[in-house]
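Below are structures written as structure tokens.
Computed from the coordinates by the stated procedures, all read-outs in this text should not be read as laboratory data. These numbers come from a predicted model, not from an experiment. Cβ atoms are built from the backbone, for glycine too; each structure is taken alone.
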Structure P
């Protein structure tokens, strides 16, 4: 069975990337991370990639707060293609994905979001869940399209919201669920891609 080639984009600590890399190391996920790219120069995800001897790069985002400049989006696309990436995995990547990246990897970009979409899209989803007095939240793996957390849902995992939860407590439990769900979903996609 062919090994699925992943490109991981992230802006933060890289805990979901770590969960994916650990699942690969344990033989639970038939994939190979070819490159890790961040829009934040000192992001923890880049340090984790270097520790694992995985090629990594920083792309300066430019002037926009929510997306890359068109030139940087093209550079990002070129880097992923050059690395032979088959599936782009967003792991805490805090920018909207636009063309040409969407065009280069149609139905081949996935994201994990800390809520049960379509509820609570966007930033601080765990805070949104507490503010809304939701009884449950969770996480969603979905395909990425041009909207904000609007792509087709692939899988979800539910996490209860307790009455005494702080946003930090709920976020921590959702992240635990993310770390379990994301590698499982990627493993299923890897099996589909290799058919």
Structure Q
């Protein structure tokens, strides 16, 4: 008995149709995976940016919260306890005396904040409260990507000024400091820190 058997397998058209469906699924999967990876990278960058901003504000708040109304001696001259100015490029700079923290993790010293040419907020640290004539502070960038850095100070008469000390207030610190930064990514952030209770 000779039986004619039906052909087994797929035809060429069926194979091509299956390959087309599989390639479309692979392409959609690839695009979906790419979108997930792009979103993950964006979230990572945003998290890193806001973590750095938060760490900067925490550091600034701790430092100004320990502000000391003590002038600084440098040889025969003295500098005010809180010294804030605006340079010729309209960039503010701040230097002040700070007590040691209650935890004892740091010492009383003179420190400062300013925006440098690289769009970084820079922390200046002198070795102590009183400094030798001509001594230069160590400078450390604490926040990058800042296009604008503004400081204002609240007087005892409840007026905001952008320089300190005022006449007759050399040994005092302001009632509060207002800090405004604008990030390179466009965010505008304003915080006010009380200095006296």
*Comparing Kirkwood radius over Cα pairs in Å, for residues 68-123 alone across P, Q, which is largest?*
Q
*Taking mean count of other Cβ atoms within 10 Å over residues 12-19 from the coordinates of each of P, Q, which one would give 10.0?*
Q
*Source structure (of P, Q) for FRET efficiency 1/(1 + (r/R0)^6) of positions 76 and 148 (r between Cβ atoms, R0 = 41 Å, to 0.05), computed value 0.60*: Q
_Origin of the value 16.1, 49, where Rg and Dmax of the Cα atoms in Å was derived from one of P, Q_ = P
*Which one of P, Q has FRET efficiency 1/(1 + (r/R0)^6) of positions 60 and 164 (r between Cβ atoms, R0 = 30 Å, to 0.05), as calculated from the coordinates, equal to 0.10?*
P
*A value of 11.9 was computed for mean count of other Cβ atoms within 10 Å over residues 84-91; which of P, Q is the source structure?*
Q
*Check the numbers for relative contact order in percent (Cα under 8 Å, 6 or more apart) across P, Q and tell me which is largest.*
P
